1. Where does the value 29 come from, among I, II, when relative contact order in percent (Cα under 8 Å, 6 or more apart) is the thing being computed?
2. Who wins on distance in nm of label points 7 Å out along Cα→Cβ at positions 10 and 178 among I, II, i.e. which is largest?
3. Given a value of 2.6 for distance in nm of label points 7 Å out along Cα→Cβ at positions 58 and 130, point me to the structure among I, II it was derived from.
4. If helix-only ellipticity at 222 nm (-39500 (n - 2.57) for each DSSP H run of 4 or more, over all residues; to 500) comes out at -16500 when worked out from the coordinates, which of I, II was used?
Structure I
Amino acid sequence: MLKVGLTGGIASGKSVVGEMFARLGARLIRADDIAHELMQPGQVVYEEVVRRFGREILNADGSINRPRLAALAFGTSGLPGRVGELNAIVHPAVIRREDEWMEEVGRGDPAAIAIVEAALILEAGTAERFDRLIVVTCRPEQRAERFAARLGISEEAARAEVTRRMATQISDEEKIKASDFVIDNSGSLDATEEQVRKIFAKLKAKPGAFSL
């Protein structure tokens, strides 16, 4: 089985690229989906996040209000961010689930291409878990546009939030240096998909050469 990490900065289009790979036959799991599941009421991660960040991050139904948690994690109104503290709680559990998933996929299909989509693969120091690393990039101004569209906020607010979050991530230049493949997602979806198809063909060429 071939284990592939798919990463990139905020609003670069990782999820879109991941879906393209999945349509071609790759198996895909998203770190964001795992984290969302782990932060549901009753989960150990949920309890620890609430204990450390306070009940003010909760909605009326007890679920975590992600924008409120993000404001505390990344810092706001002059307050220092606590993203390292949040990551120390969430990342180990997410990584364990990703590894379990890859093992499950490998047992079911030794020739599978298993892709883990995660923003902070390099930041977390976990790139060595993968046989190949793919980085998705786009133009800086596109990040704010896409983030604004995703959240339904103004581009000015989106630009400030993107800048704040990017400050906690490794630059695209450094990610590109560490990657095996780069997908430029600054053009049309057709152009992105063509890059995905070419990379997928290379990944499929000798999947048996990389085994669990």
Structure II
Amino acid sequence: MRNAQVNALEKVPFLLTGQRISSRLPWYWGLPNTAMEKESQAVCRIVEEELLPHNFSLTLDCHSGFGVQDRIWFPHAHSTVPIQHLAEIHALENLFDQTYPNHNYLFEPQSHQYLTHGDLWDYMYLGAASAPERVFLPLTHKMGSWLWIKKSPTQLLSRLGIFNPLAAHRQQRVLRRHMIWLDFLTRAACGHQRWMPVGALREHHDTAAKTRWYHAIDSER
């Protein structure tokens, strides 16, 4: 997730947001002006071939993360500037809130937590957004893995344990917990024409989203 040729436009924390010191250290960014790793290229190829030919598409990248709350992140990760399709993100969240008002997911731009170099989804989103008639919404489901550590502190002794629910029954529980969210996204993608905002409604969602997620940034500017 730090492998694309995208530079953060503002100050970023050390190491966590991409480093070029050594590939033996976590969050390796890769050398400048070099091809991405094969795994990253494969993800990009699937998106380009299977998703971007459509007028609307979305992805959900599920992986564990810091903290105790499940967060739904959307670009940008390399900048605090709002994305071009902020209105669509806000409309999608509104639909989920109306459908499942008691959910525990927190929607926010990734930049609210930290900025990073080389974000793969930023790279693909920026490429897709060059075609104005196309809407591509890459979402990241950042699972609050500290809850798993709280239940099983010995996971900290494992190299992967800090990020993953190693016990089989816990993995199954995690999958069951998010089935409603996954089913919702599938239905939202199939029926996107029913909820995608247009005209004055789109302007309303765009204004509401900027007020909610970028009000502090606009005040500083």
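Every read-out reported here was derived from the displayed coordinates using simple, explicitly stated rules and does not represent laboratory data. What you see is a predicted model; the values in this text were computed from it and never measured. Cβ atoms are built from the backbone, for glycine too; each structure is taken alone.
1. On the way: I: 38; II: 29.
Traced to structure II.
2. Details: I: 1.8; II: 2.7.
Evaluating distance in nm of label points 7 Å out along Cα→Cβ at positions 10 and 178 on every structure, the highest lands on II.
3. II
4. Working: I: -16500; II: -11000.
Checking each candidate, the match is I.
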